[in-house]
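K.L.:
I've put the structures underneath this note.
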Structure P
Amino acid sequence: MRALLLLGGLGTRLRPLTLERPKPLLPILNRPFLAYQIDLLKRFGVREVILALGHQSAHFRRKLGDGRAWGVRFIYSVEKEPLGTGGAMRLARPHLTERCFVFNGDIFSDFDLDAMRAHHKKTRAEATLALVEVPDPSAYGLVETRADGSVVRFLEKPAGPVFPSRTINAGCYLLEPGVFDAIPAGRAVSVEREVFPGLLAGGRRVAGWVHRGYWSDIGTLSSYVATHRYLLSVRRVGGAARRRDWMWADRGAVISSRVESRGTVLVGAGARVAPGVRFDGHVTIGANARVGAGARLSDCVLLEGARVGARSVVERSIVGAGAALAPDGRVAPGADSPDEPGLFGFS
């Protein structure tokens, strides 16, 4: 079975992280985010993955190759100009000859794709959308369904406080080939605002399958950090070795025995942590990073090669790849945006 990943977005909400590399290649617990989507697809029998690219497509080719290192075969579909989610699907139509999973490139979840596939067959739908319930759907596209799962209507960013439903489009679809033929060729098309409502208006079967597990849109700085926090909280640390009850480390990490923590920590390959460092909350340290003596790290992400000087404080923030925070420095969220992560080392 094949899957299509929509990876052509600009990642504007994640700037400045996405100025030098595309969003799907940003690290989550020191692995490219895309690796988690590929792992999920492989678990459910997908062996060929079509990558719908546009912006920064050369980064993907250099990083991913033909897919053999990832346990799949990659097929590249590259747009010359932005075509939107639907237009990217239409461009990839020559590769989509059978039923196919489609993922947005910024969705992190533990979808049960077998259950979604069974629901698709049961409802005899042409398009099945994974849905998730959220407390406040006003910032999303709401999807209203009947008891049997058939979609009644789509409502874009509804005004509250009372909503007819709290289920939103989760960015994962199971589509029959005929859906791709319904998309106009050669222009930008939104699958969310044009294609799915158009199918419904034309009397074609569109179903919704409600996912009850974890789901995150990593498209913002706060959700990017929150996804790190969640994975550390459930101790999903990949192949990292457990050093202590609260610490995992990749190969070659050097960590002083004189560090303390009130949280969970992942230390990347080749990173070094000096004596007297204190960790609070959930902390990810990238490959080859350095943390100086007496530093304090709290609910933060250090990208690869970052340097945090002695006695410095980093809390609820992201330190950029290769950035160097001087001794006695401090990084924290700004007073004008306390709910957003602080940033250091980005031009």
Structure Q
Amino acid sequence: MEVIEMIYFYNIDSIDPYYNLAFEEYILKNYLKDSYFLLWQNANTIVVGLHQNTIEEINREFADKNKINIVRRTTGGGAVYHDLGNLNYSLITDYNEREHISMNFFINPIVEALKNMDIKAISSERNDILIDGKKISGSAQRLYKNRILHHGCILFDSDLSVLSKSLKVKPEKFQSKSVKSVRNRVANISDFLKEPKNIYDFKNYILDSISRNNEIKNLNLTKKDIENINKLKENKYKTWEWNYGRSPKFNINNSKKFEGGIVEVYLLVENGFIETCSIYGDFMALKPVSDITNKLIKCKYDADDIKDIILQFNIKDYFGNICIDDIVKLISCL
């Protein structure tokens, strides 16, 4: 791991997903100096990506029957299932667009921790962590001002049967015959341990890995911090508007699976102009795609006009490795 020098560490005791995501966002937006590393766990929860349509991603009947929480995060990517067999981590630090930070910078502490447990793990092209070809961790990022949040979910001893039942899977996700089902593509770290270890042991391995290149200090929050985190939890993360209220009105719908993820476009076009525009998907984004969709409102529904607007943005910040021409074609239904 590259040297950050000082990292402030906080182990979030809560298993409330609404509180934990509020905690993470609060640190990102209010602690604007230094670097912070958080470890946390959620009780049974489906965590939906920022740009996903919740109703289309979750098995609502199964979730309700099994009292599974539903919450939207502020990063892109796909929906994931959390339980107390998962360990989640967040790293918040400075970001300079001119100085590219590789994803390995964030993932290496986890890979190193596994190495110290005699488990050989590697990172994939989509920045997942794999053991023997099985995914044991996925991650996502977002920017806020000159700060970056990277967080990931690690399968240590999760109930994988619930994972596969709680999420809907779009047919295009597995259009290739070589792509396996969710259950067959993932695994728990516990499956690869030569000697029994628990999730608390694993936390210590991660902290040991980070402390080799950085000084770690405990983060101490004020009473006011906790009050503000709880306000954010109640006013944002527990609301229907945040978690569900994004179903679009549309008369044009188009979707496609790219190497960088699925992108779905919903447009309401009247008299040749875009009146509403919503884009969903599990693509990896550093910034909210609403930056672009808001600009497209009142745009003439023409490929050249649409491209002119999208060219105002750094497309990689919003759609990862999906190119601008592919996005324009998708929106224009070409």
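K.L.:
Out of P, Q, which has the highest value for mean count of other Cβ atoms within 10 Å over residues 23-30?
P.N.:
P
K.L.:
Still on this structure: So if we calculate distance in nm of label points 7 Å out along Cα→Cβ at positions 95 and 295 for every structure here (P, Q), which label has the highest result?
P.N.:
P
K.L.:
For structures P, Q, calculate relative contact order in percent (Cα under 8 Å, 6 or more apart) and state which one comes out highest.
P.N.:
Q
K.L.:
Given that helix-only ellipticity at 222 nm (-39500 (n - 2.57) for each DSSP H run of 4 or more, over all residues; to 500), derived from a single structure, equals -8500, which label among P, Q identifies that structure?
P.N.:
Derived from Q, not from the others.
Computed from the coordinates by the stated procedures, all read-outs in this text should not be read as laboratory data. No experiment lies behind these values; they were computed from the predicted model shown. Cβ atoms are built from the backbone, for glycine too; each structure is taken alone.
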